[in-house]
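What follows is a group of structures, each given as structure tokens.
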Structure P
Amino acid sequence: PYAIVKGKARLGQVVGKKTATALAFTSVRKEDVAEFSKVVDTVKTNFLDRYDELRRAWGGGRLGAKSQARKLKREKAIAKET
């Protein structure tokens with residue numbers, strides 16, 4: 001699984017550096033398996049399973065002034081024809 005974490009400094013704490021941009025876990029110690037599985041479950045529930053919910057939705061269905069005027073003009077022309 002993957003997760004996007006705010007701040008390079010938080011990732012840097014894991015590896016003992018000032019900052020880190022990416023981490024890849026190649027192996028996990030036996031004593032850390034339980035804790036790592038908790039982290040994986042948290043990532044899945046808070047990030048991966050909620051992808052559609054968190055995905056950015058563009059626009060709000062509102063038109064700008066020029067688009068509103070163009071739409072109104074088009075609607076008037078259609079109303080005039082009928």
Structure Q
Amino acid sequence: MWQDWVIMSAQWVFAVTLLMIILHKDQKPPFLSSLITSFGIYAIAFAFATLGLWLSSLSAIVTATEWAIIAYQRYRLNQSDD
């Protein structure tokens with residue numbers, strides 16, 4: 001399906017741009033926003049999988065995992081600020 005390729009391509013662009021946030025030492029979005037975004041994208045990945053959009057599902061899982069990493073990094077930064 002062409003839709004799978006379009007969604008996957010957009011997700012990979014997002015995944016690459018998130019790497020800059022992950023690699024930056026102390027500039028992170030808020031913890032709760034990152035965590036909710038991660039859970040939401042995991043839900044979208046599940047929905048893609050149920051529709052047979054496997055490439056979209058895989059790329060969404062990667063993006064959701066990156067948001068989870070960002071949430072963890074923000075959590076650690078918040079702990080070190082105390």
**Prompt:** If distance in nm of label points 7 Å out along Cα→Cβ at positions 33 and 57 is computed to be 4.3, which of P, Q is the source?
**Reply:** P
**Prompt:** For mean count of other Cβ atoms within 10 Å over residues 9-16, which of the structures P, Q scores highest?
**Reply:** Q
**Asked** For structures P, Q, which has the highest computed value of relative contact order in percent (Cα under 8 Å, 6 or more apart)?
**Response** Q
**Request:** Using distance in nm of label points 7 Å out along Cα→Cβ at positions 41 and 65, single out the structure from P, Q with the greatest value.
**Result:** P
**Request:** Check the numbers for Cα Rg over 2.2 N^0.38 Å across P, Q and tell me which is largest.
**Result:** P
**Fill in**
When P, Q are compared on Kirkwood radius over Cα pairs in Å, for residues 1-48 alone, the highest value belongs to Q
**Source structure (of P, Q) for helix-only ellipticity at 222 nm (-39500 (n - 2.57) for each DSSP H run of 4 or more, over all residues; to 500), computed value -30000** = Q
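No value in this document is a laboratory result; all are computed from the given coordinates. Nothing here was measured: the structure is a model prediction, and the numbers come from that model. Cβ atoms are built from the backbone, for glycine too; each structure is taken alone.
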